[in-house]
Structures are given as structure tokens and as C-alpha cells.
Structure 1
Amino acid sequence: MTKKEIASKIFYQIIGLVILSFGVTGIIVTNLGAGSFDAFNVFFSELIHTQPGTTTFLTSAIMAIILALIKKEPKILISMLVALLTGVFINGWIEVFTLLLNLESSSSIMKNLWFSIPFYLISMIITALGAVMLIVTKSIMSSYDEVTLYLGSKLGSYKKGKIALDGAFLILAVILGLISKTLFTQINFFTVFVVITLGPIINFMLDQYNKKKGDRNVTK
């Protein structure tokens with residue numbers, strides 16, 4: 001791989017993470033219900049009085065270290081860099097949204113469902129777009145994806161691995177949500193909605209990308 005190709009890969013990895021973190025943060029700030037991993041990190045951040053991006057990094061780093069020790073593959077620790085960037089971007093977007101949408105005010109526009117629901121749906125699409133960009137550019141996997149693959153190899157399929165990890169974080173998120181007394185801000189109807197629909201949206205985007213890529217190859 002040439003220096004130009006490496007630089008291009010790093011560039012698209014960062015852009016993909018910026019887009020992905022924008023979508024994830026958009027979902028979080030609506031308080032309508034996030035995915036289990038993100039909900040866990042929001043509740044974790046509330047309990048230790050820090051920002052969700054920081055706990056996202058901490059959780060991901062712990063996962064990377066444990067998996068690296070289990071598999072005896074130090075290269076897995078590279079995923080901690082992805083976690084660090086993701087955490088920084090999430091914290092940055094939270095600051096931006098807080099400022100632009102006046103999130104700390106009781107009169108914030110986000111309190112209105114006519115705004116927060118469309119904002120949530122748009123954030124989902126943006127999250128999917130960021131995920132697709134990371135997938136098609138074959139970027140460095142996050143520690144969450146690394147653990148999912150590992151569990152999938154033990155349970156027989158990627159889908160089973162993802163269900164197991166999502167389920168584990170859902171249980172942990174519910175526990176922390178109950179302790180912080182903010183359970184329904186991140187675990188709600190939309191938690192189920194995002195789990196059911198985000199995967200198919202990503203798959204649809206990937207299919208469209210591959211189709212267009214195939215069409216371009218035919219015309220060359």
C-alpha cells in the first residue's frame with residue numbers, strides 16, 4: 001500500500017467516524033431511546049459525571065484490552081485509537097448540539113416531539129451513512145465490532161454474536177439507568193426501533209453502493 005493510499009484510508013476513516021458520531025450523538029440528545037451500547041455509555045457518564053464520548057472510549061478501551069488478552073493479539077489494541085477519535089467526536093458534537101439547540105434549557109426545541117422525532121430519524125440515517133463509509137473503505141474496526149466477531153466465531157454466526165453483545169449491554173444499560181434514575185431517557189420504544197431498523201438501513205445503503213459500483217465498472 002502506497003503512502004497516498006494510506007493517507008486516503010486514514011482520511012476516509014476520520015470522515016466516516018465524524019459522520020457516524022454525529023448520528024449517534026443526534027440520537028442520544030433526543031432522549032427518545034438509543035442503542036444498548038450508547039445507552040450504557042450515557043448512563044455510565046451520568047454516574048461518573050463526565051461526557052458520553054469519554055465513557056464510550058473507556059468502555060471500548062476495556063473491551064479491546066480484554067479481547068487482546070484473550071486472543072493474545074496485541075494488534076486489536078489499535079481499535080483503541082478508533083475509540084478515542086469516536087469519543088472525541090461525540091463529545092464535540094454534544095457541545096455543538098447543546099449550543100445550537102439550547103439543550104440545557106427546559107424550553108429547548110428538542111422537547112417538542114414534532115422536532116425530536118424527525119431529528120432522531122435523520123440521525124439514524126446519518127449513523128447508517130457513517131457506518132457504510134467505514135465498511136466500504138475497509139477501515140479499522142472498533143473494539144465493539146472486534147468483540148462481536150469474536151463472539152460470533154464462538155456462537156456460530158455474526159448475528160448471534162451481535163445479539164449476545166447487544167443483549168449484554170442492554171442489561172447493563174437498564175441497571176445503570178435504574179441507578180441513575182434516568183432509564184427512560186435512553187431505553188425506550190425507540191431503542192427497539194433503532195435495533196430493528198438500523199441494520200436493514202445499512203444493508204440497503206451497502207446494496208445501493210455495490211450496485212452503483214457495479215454499474216460504473218460495466219460502463220468502463
Structure 2
Amino acid sequence: MEAVELLRQGRVESLILVGELSPADLEAAQGSVIRDRLVAAWSPGGSGLTEVVVDHAPGVREAVAHLAELGHRSLVYSMESGAQRHAWAAERWETVQEAAATYRVDCRCVNVDRLPSQLAGATAVMALDDPTAFKIMGRLREGGLKIPGDVSLIGYDDVHAHLAAPPLTTIHYGLDEIGRAAAELAVQLGEDGAPGKTAKVASRLVVRSSTATPHERRRGA
């Protein structure tokens with residue numbers, strides 16, 4: 001990786017990488033001076049590097065609790081084909097299942113391309129991320145379903161969610177918080193040279209207009 005080469009050559013003092021590192025990236029970073037000067041931002045965690053991790057659990061729990069309080073008893077979690085190979089995607093799905101069990105809400109995972117035909121009575125959909133939620137919006141409308149009249153919808157990211165029609169209820173994490181935490185960790189690496197620290201950025205639910213009490217017609221479907 002070019003960025004890692006910059007560290008190896010001593011052309012930069014520290015490096016912040018954003019996103020999920022590949023196995024090759026991790027192998028290149030371990031057991032070398034690179035590890036002591038690298039910060040993995042928006043990491044799924046467990047890399048052994050200095051990293052910033054988004055804590056999915058608080059926002060996911062709030063989202064499932066929100067749906068349960070509205071009266072939803074069955075939800076679908078939806079993602080694109082192949083998304084679950086990413087550690088962060090698998091972690092989100094596991095967290096949804098745990099929260100659904102806590103609030104006694106039935107949940108199952110359905111590929112976005114199989115909606116709305118496989119709703120099978122579910123009155124709410126939680127999407128892996130906002131782009132997936134936007135695609136789901138289109139598919140639900142094509143199927144003659146209204147949001148939130150027939151199906152409530154929740155996304156994850158909160159980057160452009162407020163621009164959707166209706167504005168999307170979604171799980172938010174602060175990109176600015178991730179940036180600040182990564183910068184602080186990079187400074188600490190320069191000061192004490194002790195790698196392996198982890199900073200967590202909490203997620204939270206932002207309620208907008210895409211969730212509501214389940215429609216009687218859908219509950220009886």
C-alpha cells in the first residue's frame with residue numbers, strides 16, 4: 001500500500017487510514033515500525049493497531065427499541081449481496097439480532113433485491129446503511145407500499161438521510177468525532193510511542209419521518 005510505504009520511508013511521522021484494512025494491509029503493519037505510527041480510523045476493531053471504532057450497539061438498540069415502542073413486532077434487516085463479508089456489516093447484523101431478542105421483536109435478514117416480496121408480514125425494515133435504505137425506498141414504492149404508512153424504514157450513517165423523502169430515521173455516528181479521535185491518537189503515538197489504544201465513537205438514533213405506528217393492513221398481512 002502506498003500510504004504504508006510513506007511511513008516505511010520516513011516521509012511522514014504518522015498516518016491515519018480510514019476504513020476497513022485488508023488482511024494484506026494488516027500483515028504489512030504488524031511487527032514493524034509502521035504499527036507504532038499508524039491509526040486505523042473507522043476500524044471494525046480487533047486489528048491490534050491504534051484504532052477508532054464506531055460502537056454500533058447504542059444506536060442499534062435505540063432503533064429496535066424505537067420500533068418496539070411504536071408497536072412493531074416483526075422487522076426485516078436488509079443488505080446488498082456480499083455485504084456480510086465485511087466485519088462491520090456482520091457486527092451490525094449480530095447487534096440487531098441481540099437487540100431484537102431483548103425487545104421481543106422477530107427479525108430476519110433479507111437481501112434488498114428480494115424486497116418487498118419477502119416482507120411476509122414484517123412492518124419495519126432496518127437497512128445496513130443509508131444507501132441501502134434509499135434503494136429499499138424505491139423498491140417499496142415500486143411494490144405499492146408507503147413509507148411509513150405501510151412499512152417503517154431505518155437506515156444507518158446519517159450523511160444524506162435528511163434529504164430523503166420522507167426524511168429517513170437513521171443511526172448516526174459523528175464523522176467529525178472519528179476525525180478528532182484519530183488525530184488525538186496520532187498525537188499520542190508521537191508522544192508515548194505506545195500503539196494498540198482504542199477510541200470508541202458511540203452511535204445514536206436520529207428519529208425523522210420514515211418510522212411510525214404499524215399500519216393495520218400490514219400487521220394483518
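Read-outs throughout are calculated quantities, based only on the coordinates presented, and are distinct from any laboratory measurement. All values derive from a computational prediction rather than experimental measurement. Cβ atoms are built from the backbone, for glycine too; each structure is taken alone.
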Comparing structures 1, 2 by relative contact order in percent (Cα under 8 Å, 6 or more apart), which one has the largest value?
-> 1
For which of 1, 2 does Cα extents along the principal axes in Å, calculated from the coordinates, equal 64, 31, 28?
-> 2
The value 1.9 for distance in nm of label points 7 Å out along Cα→Cβ at positions 15 and 135 was derived from one model only; which of 1, 2 is it?
-> 1
Using helix-only ellipticity at 222 nm (-39500 (n - 2.57) for each DSSP H run of 4 or more, over all residues; to 500) as the calculated read-out, with -28000 as its value, let me know the right label among 1, 2.
-> 1
The highest value of Cα Rg over 2.2 N^0.38 Å, for residues 127-190 alone among the shown structures 1, 2 is in 2
